[in-house]
Structure 1
Amino acid sequence: MYVGKPQYYHDKKAFGYWSLPFGESEVERWLEEQMDKAFEFYKQEIEARDWYGLFDYGDVMHTYDAIRHVWRYDFGGMAWQNTELVPTYWLWLYFLRTGREDVFTMIEAMSRHCSEVDNYHFGPLKGLGSRHNVRHWGCSCKEPRIAMAGHHRFLCYLTGDLRLLDIFEEVKDSDVTMIERQQARNENNPNYKPGARSGPDWSTFTSNWMTWYELTLDETYRRKIETGIQDIMATPFGLASGPDYGYDVKNAHLIYQGEVENTPNQHLQICMGAPQVWLELCDMLEDDSLNLLMERLGAFYYLDKEEKARLTDGRIKNRPFDWPRFATAISAFSAMRRRDKALAEQSWKILIESVWQDGGREGHCMQEYAKGTDGESYYEIPWITTNTTAQWCLNVMLCLEFIREYLPRDMEELERWMMQE
């Protein structure tokens with residue numbers, strides 16, 4: 001298979017923004033080693049756990065159970081990942097920056113699996129996907145984000161695989177399918193109004209529309225994107241507003257309904273591929289509006305409650321901005337745009353501390369947990385989940401592109417730096 005060199009893809013901004021592995025300092029090399037270890041562990045697990053079979057091959061599992069030394073295959077909505085928190089983006093960007101054949105082989109299989117098994121290809125759920133579960137199609141949550149075109153554009157454009165064009169056609173109107181499903185489930189509720197979250201719903205729509213527009217130049221889909229951008233720009237606080245909206249499926253308008261303080265969706269807005277989609281989309285549209293919206297959100301996400309309340313006249317006061325590690329790419333983007341040294345350093349500290357809390361200074365280090373009768377060793381990373389691993393690696397790749405210069409150079413300096421307030 002013919003592929004370009006990582007430097008070529010990077011120079012062309014293929015699939016948006018990501019970093020090359022320069023490894024010029026000890027701390028950068030440590031970050032690269034962590035990403036390499038994470039990939040090597042999953043590559044090994046495919047063989048060790050026999051993640052094979054017609055319906056399973058290509059996917060990985062969701063959460064590890066350190067007590068039973070197995071991945072949770074029988075516990076609630078866990079087991080298979082089904083694109084949750086975009087391991088697809090993690091592995092595709094990891095391939096682009098390394099050019100490794102074994103990475104390509106693994107992510108090619110994942111794209112093939114996720115685009116075929118985890119998506120609905122016809123019927124009333126066409127264009128939606130099935131969320132992570134003990135069976136790939138077992139979860140009652142049928143959502144656009146699982147089937148998002150962005151997961152598979154890499155495979156289509158790098159190989160010319162025309163099967164993916166069928167997938168892109170299936171998902172281009174997933175907003176219509178989602179709203180029809182909402183209406184069907186609420187047909188006895190006269191007060192019900194259909195809705196969409198700015199992420200991961202609208203962010204998924206923009207990925208689908210962007211893909212269909214670049215393939216067909218159908219202006220209908222570009223106008224849908226621009227309509228949503230204008231609607232969010234018109235809200236009081238941009239992407240921090242909402243994040244739950246009403247949705248008019250006829251004209252793709254997001255309808256601002258005020259600030260939702262008890263929403264569980266603020267972190268979901270940005271951990272399902274939204275920053276990666278929007279950064280690439282801005283360049284395609286040659287419109288800085290989305291960049292400005294992301295810059296504002298990145299500067300807002302980590303503020304304390306009192307400052308958020310002050311800046312919003314008390315309208316955003318108690319809303320949970322959870323999982324700060326998921327927001328590091330967008331805060332790094334904001335820091336780069338604003339030349340904000342304090343925000344850049346905060347982003348790095350949150351990202352590094354998150355893996356230190358999970359795995360200590362060794363991070364993604366495999367540990368022996370048993371020996372077989374033949375003396376073969378069995379290894380695990382007892383704290384690992386695919387959600388956090390995919391997002392950590394993905395955010396590191398973007399932070400290295402945006403705020404690399406704010407990293408300490410050696411590990412001793414990093415230890416001292418991390419202890420500073």
Structure 2
Amino acid sequence: METLFNHNQELEHPLADRMRPKDFDEFFGQEKLVGEGQILKELIKKDQIPSMVFWGPPGSGKTTLAYLIAEKTKSRFIKYSAVTNTSVEAKKIMTEAIDEQKMYGRRTILFIDEIHRFNKAQQAVFLPFVESGAVILIGATTENPSLEIISPLLSRVRVFALGALPPEAIGKIIKRALTDKKNGLGKYKIKLDKKAVEILIQSSNGDARVPLNALEIAIKIVKPDKQRVYHLSAELIKEALQYRNISYDKLGDEHYNVVSAFIKSMRGGDPSAAVYYLARMIVAGENPRFIVRRMIIFASEDIGDADPKALLLAISAAQAVEFVGLPEVEIVLSHVAIYLATTAKSNRTYQALLAAKEDVEKYLNLPVPLHLRNAVTPLLEKIGYGKDYLYPHNFPDGKVEQVYLPASLRNKEYYRPEHLLKNNKKEKDIKGQVVS
């Protein structure tokens with residue numbers, strides 16, 4: 001089969017790496033940071049780069065931005081990986097940076113890729129050098145810096161958030177790759193179907209590398225026609241993509257974002273949104289035990305006695321996770337999530353607990369009324385334990401008026417079952433049964 005690349009070309013850098021922007025006019029999608037007049041662009045122009053952290057999803061341009069800064073400033077630039085380098089090597093670099101500054105008056109920019117992979121002790125190594133200005137630290141991370149970077153270091157850097165690349169930026173990147181004759185695919189005749197472009201953009205998930213990698217794979221496996229035109233159809237692009245990467249780190253920020261959206265969608269009564277975020281977690285490989293635990297908590301915290309059946313269903317889903325397992329239990333999770341999203345809501349039982357705990361902490365060990373105490377010895381009975389207790393079963397309907405709370409809390413009402421929702425029949429029924 002005749003293909004685009006010969007043996008020597010296959011040894012070149014990947015297309016995504018070759019297409020890394022060499023100037024800001026090729027850096028698409030982050031104009032809010034490096035557009036004309038924006039703060040970061042101005043700092044780069046003036047060569048006044050502070051220590052900073054670039055926080056953004058994969059393929060959003062964090063590393064590229066660091067390289068562009070290196071090109072535009074007069075500083076010495078060193079790339080350092082939290083995956084392959086050690087803290088011992090870091091200390092050596094710091095020492096060399098001090099010497100460089102003393103001897104030549106030149107600053108050192110230390111770029112640390114995946115800085116979140118360093119533990120607290122390793123991150124602390126950089127602290128005194130950043131504080132003294134011996135190095136300008138530029139970190140890149142896909143994880144929330146406030147969760148992954150130690151506070152002393154975080155307080156000495158500026159955090160710049162990069163968003164996932166928008167569709168129009170991905171489209172520009174694809175076009176540039178197809179027309180660039182030096183680093184891209186511009187020296188070849190390529191016909192890319194309109195539908196194929198749409199698929200590349202949709203599949204990118206905001207990551208520029210996804211469509212570029214797919215184009216490179218597609219061009220390797222397709223045979224050109226007699227006019228040496230490479231036809232890249234939608235089906236071929238789908239084959240090259242193979243699968244879509246779902247951005248979801250089970251220990252990171254996106255994990256908490258999706259889980260939060262799942263809970264809030266159920267709380268807000270939107271079953272479609274709830275099932276969408278459920279699907280996000282399932283496709284990303286989230287442990288179903290974690291999902292169902294959140295559903296059980298939700299059933300009590302946000303539904304409570306407005307619909308006691310909700311908790312039973314959530315617990316049943318937990319049993320199904322163990323008894324049925326994946327993938328079939330996904331159907332059960334969807335079933336219960338939709339039920340939780342659409343049933344009546346009330347947080348009154350949760351609010352009752354919070355209010356009661358507040359008084360427990362405020363008043364500590366208030367004395368239990370004597371008539372509610374258990375007289376387990378003759379002495380306790382003699383001093384009044386259990387005296388005048390009214391046994392509810394001896395009265396009509398099993399209810400009787402008597403004091404249950406400590407004297408200083410006698411008029412407290414922690415649980416108030418009345419609710420603003422007119423259709424909340426369960427709590428209205430409960431209200432009629434509550435003894436005041």
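Taking semi-axes √(5λ) of the Cα gyration tensor in Å, for residues 61-236 alone from the coordinates of each of 1, 2, which one would give 27, 23, 15?
1
If you work out distance in nm of label points 7 Å out along Cα→Cβ at positions 397 and 413 for 1, 2, which one comes out largest?
1
For which of 1, 2 does semi-axes √(5λ) of the Cα gyration tensor in Å, calculated from the coordinates, equal 60, 33, 17?
Source structure: 2.
Quick check for you: by FRET efficiency 1/(1 + (r/R0)^6) of positions 37 and 165 (r between Cβ atoms, R0 = 41 Å, to 0.05), which of 1, 2 is greatest?
Once FRET efficiency 1/(1 + (r/R0)^6) of positions 37 and 165 (r between Cβ atoms, R0 = 41 Å, to 0.05) is tallied for 1, 2, the winner is 2.
Work out the source of -0.74, -0.97 here, i.e. which of 1, 2 gives that when log10 I(q)/I(0) by the Debye sum over Cα atoms at q = 0.22, 0.27 Å⁻¹, for residues 189-228 alone is computed.
Of the options listed, only 2 reproduces it.
When FRET efficiency 1/(1 + (r/R0)^6) of positions 29 and 349 (r between Cβ atoms, R0 = 41 Å, to 0.05) is computed for each of 1, 2, which one produces 0.30?
It was calculated from structure 2.
Using Cα Rg over 2.2 N^0.38 Å, for residues 117-220 alone as the calculated read-out, with 1.11 as its value, let me know the right label among 1, 2.
Of the options listed, only 1 reproduces it.
With Cα Rg over 2.2 N^0.38 Å, for residues 317-388 alone coming out at 1.59, pick the structure among 1, 2 it was computed from.
1
Between structures 1, 2, where is relative contact order in percent (Cα under 8 Å, 6 or more apart) highest?
Evaluating relative contact order in percent (Cα under 8 Å, 6 or more apart) on every structure, the highest lands on 1.
Among 1, 2, considering only distance in nm of label points 7 Å out along Cα→Cβ at positions 125 and 405, which has the greatest calculated value?
Going through 1, 2 one by one, distance in nm of label points 7 Å out along Cα→Cβ at positions 125 and 405 peaks for structure 2.
Any read-out appearing in this document is the output of simple, stated calculations on the displayed coordinates, not a laboratory observation. These numbers come from a predicted model, not from an experiment. Cβ atoms are built from the backbone, for glycine too; each structure is taken alone.
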